[in-house]
Structure I
Amino acid sequence: MLRTKVHIVISAIGAILGISAFICFCLVYANVEAGMWALLSSLHASLNLMLHCHYLKESLHVNFSRKAIQYIGDCGIVGFASGAALTIFYIFLEIYYQADVLPIRTSIIIRLVWSFMMMKWGLMLYCTTRQYLKTYNDHQLFSENPNVEDT
């Protein structure tokens, strides 16, 4: 349980920082790309937070079917793949142009950081769904009510 609580704290910090960075970069500095990657990073961190909270309250199996958790994991793997592609792209741009962090409006490094964070939270979401899918006992679920359809 302590491990789950630590994951909850880390996911909450990730979600809050992602939303804060979205607001900061989009509205204050007009670096829309970095703001969008921060928002998507925050989305993945929030989904991760939601899964951990439901698991801690022992309501994961009640609120989510196996298929729903698989779909959330698919969202995580898409975030990981797109974040990895963007990270590689921004690394290439940074090496090619050797740009500075300032001005923030056109900073490639800030975009690189938030695409990496999107990649990280996508991978964490995927790993979390795989971990929680192992807790499902299919024989027990379907033996209680044989007329349950897979949604």
Structure II
Amino acid sequence: MYTAIYHLHSYWAYLVLLVVVLATLNAIVGAVTKRSYAPKDFRVSLFALICTHIQLLIGIILFFLSPKIVWFTEGIPVKDIMGDSVLRLYNVEHPLLMIVAIALITIGYSKHKKKLSSAPKFKTLAIFYPLALIAMLAMIPWAAWF
């Protein structure tokens, strides 16, 4: 079961990355060109939100199944986890920063819905989505991807 969830999490990450990049570019282009906010823009940002939340759920399941996660293993002190860069990445850094990225997407999406005109909608998305994308790119375990 671990292998199936691991592969699902890994392959779904490609979709998440693609959709968040598209939503980020859409928001930035919309803000710069000052175009009118259309239903397509709403769907792109919503799809990014949905994909990232599904990835979060898969990641939470993986967190409790993965042999790389040693928080729940008896006899392993926190200083050993924090002292090993690989253990720290999978046990602390990756989960924490990905949750921050998803929170940024969620906040940006929620705030943009409350705006009444196009410019503030795009501006809000153009602030929060790129920050989330940077956080994601910083914590993707690239060595495992390539």
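Derivation of every value follows stated rules applied to the coordinates shown; laboratory data play no part. Computed from a predicted structure; not experimentally measured. Cβ atoms are built from the backbone, for glycine too; each structure is taken alone.
Just checking, which of I, II has the largest value of distance in nm of label points 7 Å out along Cα→Cβ at positions 17 and 137?
I
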Which of I, II yields 29 [relative contact order in percent (Cα under 8 Å, 6 or more apart), calculated]:
I
Quick check for you: by distance in nm of label points 7 Å out along Cα→Cβ at positions 81 and 129, which of I, II is greatest?
II
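With mean count of other Cβ atoms within 10 Å over residues 41-48 coming out at 25.0, pick the structure among I, II it was computed from. Walk me through the intermediate numbers first.
Details: I: 25.0; II: 19.0.
Checking each candidate, the match is I.
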Source structure (of I, II) for mean projected area of the Cα convex hull in nm², for residues 33-112 alone, computed value 7.1
II
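If Rg and Dmax of the Cα atoms in Å is computed to be 17.3, 58, which of I, II is the source?
II
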